[in-house]
Structure P
Amino acid sequence: MEEIAIIGAMEEEVILLKKAIKLVGSKNIAGMDFIHGTYENKNIVLVKSGIGKVNAAICAQILIDVFNVDCIINSGVAGALHPDLEIGDVVISSDTVQHDMDTSAFGDPRGTIPRMSNSYFEADKKLVDIAREASKKLLAENKVYVGRVASGDQFISSIEQKTDIYQTFKAYCAEMEGAAIAHTCYLNQVPFVILRAISDKADGSAEVNFTSFTNLAAKNATMIVSEIIKHLD
């Protein structure tokens, strides 16, 4: 049976699934609790990675090396970059980019990872299709988007930052982990998908909106992950 990994950065992003899965055991590695269990008769490894790209990449590599997972689903919240996105909408990754990777001093386009053949990591098409269909079962079709996810070790909270990232990378949303997980999966040839529910507009109102809407957004993301699991082989 396949091992399905689910990563959330914060407790709010994993707590509902923690309550839903049937616990088999847990293991603490690198300060992270990897919870092994079953859900919908599927083997699940659920983990809270902590915030930021380094935590996320380490977490993904442990899942691959220690738990030999067959795919990784990264679920959580993000700030909207695309002007059509509203609080509670869902973005499924077409691909990812690290918006804070910048070697433009050497003539590289922003986001380029030097000496790598690829800097934009595409999500697994089968997982994207399953995630899209699962999302549309739970949300109105106009609240589900497939697009680029931009990641960086920054909380985007100004219109200037938001506009810059959107115009440079044509990304739909900004967060702090997805592209690092995607990068790790790409190097290890492990299928992945990033799922983000919008918690804020990534502008001057970010602090207020994030506090008010994170739980709603995380709940939307968790419901969709639960539906995705049902449809995985």
Structure Q
Amino acid sequence: MALSELSLGAGGETKEQLLSGIGHNSSVFSTEEMHQMFHSLLEEIDQRTGVDIDVGSALYASDKLKVLPEFLKEIKEFYHSDGFTVDFSVKETLDKINTYVKEKTHGKIDQAVDDLESDTLMFLLTYIYFKGKWDMPFNPNKTSQSRFHVDAETTVPVQMMHQYKSLKVYYDDELNSKVLCLDYNDSFSMFLAVPDTDRPAKTIKDLEMAISRQHIEKWRTAVRKRLVVIII
């Protein structure tokens, strides 16, 4: 979505590269239709009930640039994006960006950006805040401290939720990964995938790089209910 938003202010080869990066196919739909589809998606998300969800973006442009008002108008109209003109050489700009993200994520992210180069010309951020109730809630009394594996050598103590129920699961042979689908009490679901430790070692990073939209679409129909123990 970020690249399509930027394409509103681009032209020529730059615009073509941005559109290519998101897989846009002009023979299927025009760029105007693409922007309208993203707008419709954001509008639909805003109207969802039963969960708290906030999706949007913000564009920070250097005061050394001349940003066309029409561009700022269109990113607001199609992508709910706020536009700001700032001086990237002063610390106040960094503070403004972090304050903006903190407000939009209801305090969940209070330090989104640690540093900015003084010669930065444009900074685009996107955010999503989601809070929903599980369709099958976890029992708070079964939350206990366990060891979380940060990597192969490092573990840290964290509070873990436990559940033993019939839940939607799937084993992806292509990715050598276990997949779990957890539903919320609206039309939202969360997929969790972890590499199988019994198969050739893969890291979470490897899995992130390998997952595609096609994998997720497959998971949606492939998951089946099984009695499992989950610890999150």
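Values quoted throughout were computed directly from the atomic coordinates according to the rules given, and no laboratory measurement underlies them. Just so it is clear, the model here is predicted, and its values are computed rather than measured. Cβ atoms are built from the backbone, for glycine too; each structure is taken alone.
Below is a table of values for the structure above.
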| item | result |
| --- | --- |
| For distance in nm of label points 7 Å out along Cα→Cβ at positions 102 and 222 computed as 3.6, the structure of P, Q it came from | P |
| Computed 8, 36, 38, 15, 2, 0 for P(r) over Cα pairs in 10 Å bins from 0, in percent - originating structure among P, Q | P |
| Of the structures P, Q, the one that -9500 was derived from, the read-out being helix-only ellipticity at 222 nm (-39500 (n - 2.57) for each DSSP H run of 4 or more, over all residues; to 500) | Q |
| Highest-scoring label, criterion being FRET efficiency 1/(1 + (r/R0)^6) of positions 78 and 190 (r between Cβ atoms, R0 = 25 Å, to 0.05), among P, Q | P |
| For percent of Cα pairs over 19 Å apart, for residues 150-213 alone computed as 45, the structure of P, Q it came from | Q |
| When relative contact order in percent (Cα under 8 Å, 6 or more apart) is computed for each of P, Q, the largest belongs to | P |
| When distance in nm of label points 7 Å out along Cα→Cβ at positions 30 and 198 is computed for each of P, Q, the largest belongs to | Q |
| Computed 22.2 for mean count of other Cβ atoms within 10 Å over residues 6-13 - originating structure among P, Q | P |
| Comparison of P, Q by mean count of other Cβ atoms within 10 Å over residues 38-45 - largest value held by | P |
